[in-house]
1. Using the calculated result 4.3 for distance in nm of label points 7 Å out along Cα→Cβ at positions 42 and 66, pick out the matching structure from P, Q, R.
2. On relative contact order in percent (Cα under 8 Å, 6 or more apart), which of the structures labelled P, Q, R is highest?
3. Tell me which of P, Q, R gives 0.70 when you compute FRET efficiency 1/(1 + (r/R0)^6) of positions 146 and 234 (r between Cβ atoms, R0 = 41 Å, to 0.05).
4. Match the computed value 3.9 of distance in nm of label points 7 Å out along Cα→Cβ at positions 266 and 370 to one of the structures P, Q, R, and report its label.
5. So Rg and Dmax of the Cα atoms in Å, computed for just one structure, reads 29.3, 95; which one of P, Q, R is that?
Structure P
Amino acid sequence: MRKVLSFSVFLIIGLFLSQFLPVLAGSGYGAVKTVANILLYICLGFIMINVGREFEVDKSRWKSYTEDYFIAMATAAMPWLLIALYYVFVLLPPEFWNSWEAWKENLLLSRFAAPTSAGILFTMLAAIGLKASWMYKKIQVLAIFDDLDTILLMIPLQIMMIGLRWQLIIVVLIVFLLLLFGWRQLSKYNWRQDWKAILFYSTLVFVATQSLYLISKGLYGEEGSIHIEVLLPAFILGMIMKHKEIDTPMERNVSTGISFLFMFLVGMSMPHFIGVNFAETQAGEYSVTGSQEMMPWGVIALHVLIVSLLSNIGKLFPVFFYRDRKFSERLALSIGMFTRGEVGAGVIFIALGYNLGGPALAISVLTIVLNLILTGIFVLWVKKLALRSYME
């Protein structure tokens, strides 16, 4: 309980600082933000390598993983589609309801609600002692597939915005090769797995993905760059290691410390929204969402509550499956998928790059913020349901 509350406190402190950092850092804001992002991705890599190390796959039951993927895909799609419909039919005037520009912008922006924050989720669930449960093992699969589906679906969404580019095909190919390599080399390599080694591996993953991005950016510009998130390669790297259990006070303390830092940095990664005019657009550019008149903050707050509710209702999809398990377990599994964070924020950053703005952007950012604040409550709710199901 204390650890979960501590994670939430670090998250909220990071979120609070993210709003005042531009003023506090002044001209050094860019450098501070860069260092914070580097540490965030290294911490995420550390967490996901450990998740991959503990990921158990029975290759003889590969068909069940196909079912899991489609459940995860639907769990990501439901909140996305609900919010896209809400953004178009509630936030936009009727004259835009048949506009392709309006639909593609809102389909991209509303994708922020699709991904579960695997890093936050696994960190929190491990803290409440559920690592040996069916729910934890199943949520490992669903959350990874959920984020994978988000990464893959962002590609056709970006194609709708900018047209087909060969770099996007390269991203799909890299993702496919990583998954194939992880499946074929599962638990094969007997490498060092103490915290120093895992931290070194996570740094290498970050350097590799960032180098690919910077080299492609240097050759083809920002629009032609190839960007692979650390989440998937770090997870695959953990998968191919032959798992070793290293349970010492030092290992636990370092792992907890990195998790605390990660939660703080996720809060720090949130876009600056206090005093920002989300209706502004870049000079000479136009977007349907960015052209909408800004709403009063009270009205925006109401929309944030409704969008948060819709996004979490959509995540309840797994309740209708796994009927051999108790309802409380299935509900706990679904509520565990409520957590949002760094991946959803990444979608927001992509949307900003396409000049999307207006009330929809403000609502999207604040919905992620609200979900971050509620993360501790979601996890404690999961614990209560899980314990009830195992005591019955």
Structure Q
Amino acid sequence: MNRNRFEEILSFLHFNNNQEVATDPANPNYDKLFKLKPLIDHFRTVFKGLVTAETMQCINEMMVPFKGRHGAKQYMPKKPCKWGYKFWCRAGMSGYVYDFEILGSQEAKGPPPGVNPEEFGESENVVLRLSKELEKNRHQLFFDNYFSSPKLLVNLMSRGILAVATLRSDRSCGCPLPAEKDMRKNGRGDLAEFTDSKAGLVICAWYDNRRVLTISNFLGKHPVSNCKRYDRKKKETVSVPRPASVELYNKFMGGVDKADMFLSLYRTKHRSRKWYHCIAFHLISLAAVNAFVMYREIGGSGSFLDFIVDVCRCLLAVEEPNDPDSQSTSVVRVQRSLKASQVPKDIRFDKCNHWPLQVEKPQRCKNTGCNRRMRFLCSKCQVYLCVTGTTCFLVYHDMTSE
């Protein structure tokens, strides 16, 4: 496929019927990502159905860089990627993304079926939606303090899902834990724990560089382990007590970040004025990451770059037809226009019988510095040139402009 054919396909690339879009925000079917809904549904179905889900999974955010204009674009000033689309992802420790949502889509709103809409907030609903297909008594889920709350973990426990999460101080529901200033006096490694046996929850406080709260429906501070920290006063590395909930959280919370790391290595970058191209290319890249994880799980070797190159080679491979005379495999060759450098100067600048002809298929203007697509062809030079709005046709045939 040549470049012009690729750009032509890209210019008409759609994933949904634009005539069925709901433009009124008051319409219950209104969706900011309507153009991508079939593609999103396809990838979500495929990701969940290809492999057996890992026991340890995490839920976290993923940013897709985008600085164009669109209603679903988010601004995150404290993130490395400040502008873009936000994905909510559920992934395993291997980096395989099992499910995802895009903030702004119709699916990323409200609680899942069977849950009271007034019981949970929007951040808690993200966990409920992404975990609705997890099997009972089989999975452990990890997420950060943006999503967590005591009532969320009670709900997960009722569904047979074990969970560990960090917790914000204002969501601890008045739990009698020591204040941060008191734990600071006791020094690094200070531990405290509160257990609600009725709800089946354990909230643990640990002081490292600052106070960290964790909440779990199956795990507390025991068994306490040790971690290494650098002591500035002693100028040496010391052992610091660490609760079991923090150790497990640190170990299994990095699945989405691992997938994001693979994506950032060889991100599919293609400049486009269409906002949905950015998300579509990201989903294709995410599918490549999941394929690479599966490839490594079955014993494949090599780096992610080697895998991507192999995939590209397979996609570019073309089998020769067995019957060259078969009409079904015949290829119609399309005559291309000449390059600007291929036109002899004695013809280009002779100022005789150069007429603009209108053709059916547009191509880029061959005048230097112009990238517009035109349907006008010089009858003598056989090159595409702009006729309306610019002077490309005149400049191209003027010897003084050479």
Structure R
Amino acid sequence: MSSPSSSERVLIIDTGSYTTKSGFGGDTAPVSEIPSLVARPRHVMPCMLPYNPSRKDIYVGPEIEENLNRQLVLNVTSMLQGDNVRSWDDLEKVWHYVFDNELKAARDDNGWNLLHPVIMTEPTGWGIRDREKLAITLFETFECPALFSSTAAPLALYTCGRNTGLVIDSGHCATDVVPVYEGFPLRHAAEQFNVAGKDVGSYLQSLLAGRYLNLLGDKTHREEDLVRDIKETMCRVSPDFYSELIGGGGSEPKSYHLPDGRALAIRDEAFRAPEPIFTPLLGLHTAVLRAVEKSNSHLRSDLFQNIVLAGGNTLFPGFENRLQVELDATIPPSSIRAEIVTPPNPKYAAWRGASMLSVLSSFRNMCIPYEKYNEYGPVLVRRMCLGVGQTSENHRWL
């Protein structure tokens, strides 16, 4: 394969269950964020469809909304369900779209092999076989010159200038609580909390349905997109849920304007929808305690003092303050006080950590090079132990 030019920038792809964020190493934010979705036309009689020479068998990312607006009947599916890949073929198609359409990635003279090193984030729950499949796809399908993959937690921690701490990564389908020591995620101590952004949205939708049977008068927008926008723009976390609920909400209703011009009055739904995140006895704070307790005793003070928030589901106003209150009330008085850090725009914390990592002088030594993969094959990921932010001296072959 052609060797990459030293000027080819590192490509960073953070594939989540809701969106895929991509961009270039050294940048402060991704240049692209597309839905982590694929869609296929439903099987109907060809004679029932108007002639369309641009019709395809599969649509990716932004193509889906464009064709839904053309009233094309599509079956839309997510590539990921929590930590599980539903279809590696679909995932590969999305990455093809990102490389070619979003990043305009440089390729060799044949127009196929990537000339950029690649950083990929991976779900916390992935095992060896998933990581092997990732390596097979990147090296054998795209033939990238070098690959580094990591879970989101060490990268989010690195964004805040730390390499030891506890990361709460709450996205669309999953909330992971992951202790990290010297850049290495402690998978045995990680906890997965069962409330994430999708659950908050579903609960909000059910609350609104009690007063509004049909949110949409015209069906020009999908209802779940509308509910998501209400969630992101109107919802907040209450500092004292029961007092506020008994007190009638604490503030006047706020208006949300629908596409057809109608206005919804958003009342206590604004703080009731996110409340399951902090349910007594089963809330996020208890998952934090379990993760710390499963970690080595000499690490616990460092974990409590370096709690980093990541993921779009932590963006609710009041989230950090409420978590602090719950932890202060739960941690034994003899223990050290928890300290929470929220990086700028935690939705992109893992991506930004990867970007910072990519410009280190030691970064190339942390990657799996194509030549090594070509020699050992996918079994290589079983032998390579990598920590985020480690120097070349810390790069180990097991």
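Quick note: the coordinates plus some simple rules give every number you see, no bench work behind them. All values reported here derive from a predicted model rather than from experimental measurement. Cβ atoms are built from the backbone, for glycine too; each structure is taken alone.
1. Comparing all candidates, it corresponds to P.
2. By relative contact order in percent (Cα under 8 Å, 6 or more apart), the leading structure of P, Q, R is P.
3. Label of the originating structure: Q.
4. It must be structure Q, since only it matches.
5. Q
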